[in-house]
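Quick note: the coordinates plus some simple rules give every number you see, no bench work behind them. From a predicted model like this one, the values you see are computed outputs, not experimental measurements. Cβ atoms are built from the backbone, for glycine too; each structure is taken alone.
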Structure P
């Protein structure tokens, strides 16, 4: 009965969501000429004047190059958000990698906080005028036995994910568990720093962040070294907090306006429009489901109530369940938030056609390499793929390249 009810909701949504549903539905699933689609990096169609202004202001914040006067550093990974988010358009993925470190101590993961924490900042502001001190980029200490890399992910369409209720992901995890096929994902529960509540994590490779607002504050501090109301403490270079006495901008760097602007930009950043759906691509989607790829790469989700019509109770197609999965040998060994060493969030596949490095660490340079790199809960689908005839494999890849 539950499946019937869910199907009824989906059908009702499809009939009632109008042009926004058409905007986010793959062409292979709708009739008639599609409306004009936002390009990569564009906002949603139909925003209000105030929302368009917030998107434009946020895009400016996203592309601005930070400097010492803005609070950049002392250690950092980039001088602007756009420096790392470029593929397809502003807000896209890239091949830029960041490094995370750790070690196992008495059977427990140690993020090496005394050495600066698990995330390395590989740039520094160097010497500061009038100071004898020179800040240096962080390096992995000899005690680190785990060194992992993380690829920059795309931000397209994340406003829809942010607007999706926690209950949706909890129910999805329960439904996957009921299949009893060994592919069930798990919800990550993390702290919302704004409310103090334990809520569902949705963002980051380990689902360690619950909201786009917190995601913005986290990136400001950990990628650019800019303190803000959510993250007030500066990172100590390689754990040496005495160096902060030479910090040229010790006061709070951002009062909250910057991270709000970044969150607005991501909220109104449209999902990728579907690419050309050839007959091979249409066949490939069926093969994708038959191989079991859709067990984790869920095609369709529904957002909840939102004051933004473009986000309000919309069907969208990320090809991800946004849950943690045990990836076996593909796991990066890093424990972060509520995620274990082998757990990684299912990567959304929309916009895949403009990506040139795949998997969490960018080790794969082709889609086939990425498929063959799956392990753990993704191993069975990988094995089914390996046994497909060559033409079926080509059709499945054609489908992925249409996303």
Structure Q
């Protein structure tokens, strides 16, 4: 009975979080629960402060219906993106509105894991102190990382050779320094979850959310649920081979998609083709804009570089269409959002040229909805996913040995 009540609470809370405000009649219709059950569950959630009444709407001939929604002031969540070239730490309210940030001046590729983790923990504590000073309880910390995340009973291990991490016990190490539950996930998967819940993937059941940035990855959703694979490493799309014997990739193989459209590969291709291209590092935030400006001035190496990127991405997208038959491919990530507006039509054209007619007939392409903080925002949803699973019950203590990996679940 307790498990059933938790399940029902989770259903009500999920609907209000994703689709609120809603009234009790709508909640009953969409969950299949009786009016009495909805009333009791909402009363408990209201008493605990997770939701609140936000007004009334007129009904046809009846009494006005009270609208319910998630209470943004219930608590705070910290979302962390440990990227290949930098770290972003942001604070969010209970409806995922940004309420703070903390600066971390560490380049993960240039420091050992301990230095990166210590700096990240210090930034988390800084935001946690701000929450406490404002009377806001910290509900949890979500961390998104490059590479693969091994979920195990003793806490998540991170395998990210690109930044020199090999079986790093990130979840345990951060939990030891932070008085809150900590959740860890791959960056592309975290991005995928927030896009499916609240962004461009909303409403889709079969979708791929692509992260195009310094690296390249994907989150694959089947029947609205993330496909993880046997060891939770599914989605390493950037290391799918698209040119046999092609360019050397950072992973050590040749011909990987990332070697052609990742930040290093794309910038190098432009620099090799154009002696006037800036001699910038791939980490620089300026060169993508410079490449777009140069391509916009007319035919030449810059335009050719972006055309090649669109073709490579389109061919790789066609492979996804043939393999997974998605209804939607969302292009996100720092480079995806930068180049996507100019290239999406061409990428779409190549997908439809290269994929089997039947597989490509219904697939749509869209740009990611969220901006530069999308991955940190996605990381924060790991805490919300736990609350969905527990029926809105606050997560376990950070010091508890019983850690459960929340499923990146369906958007509705």
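Below are the figures for this structure:
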quantity	calculated
Origin of the derived value -13500 (helix-only ellipticity at 222 nm (-39500 (n - 2.57) for each DSSP H run of 4 or more, over all residues; to 500); candidates P, Q)	Q
When mean count of other Cβ atoms within 10 Å over residues 106-113 is computed for each of P, Q, the largest belongs to	Q
Top of P, Q by distance in nm of label points 7 Å out along Cα→Cβ at positions 58 and 338, largest first	Q
Given 1.00 for FRET efficiency 1/(1 + (r/R0)^6) of positions 234 and 330 (r between Cβ atoms, R0 = 41 Å, to 0.05), calculated: source structure among P, Q	Q
Structure responsible for 2.9, with distance in nm of label points 7 Å out along Cα→Cβ at positions 42 and 346 calculated and labels P, Q on offer	P
Computed 71 for percent of Cα pairs over 13 Å apart, for residues 146-193 alone - originating structure among P, Q	P
If distance in nm of label points 7 Å out along Cα→Cβ at positions 130 and 282 is computed and equals 6.9, the structure in P, Q	P
If Rg/Rh (Cα atoms, Kirkwood Rh) is computed and equals 0.97, the structure in P, Q	P
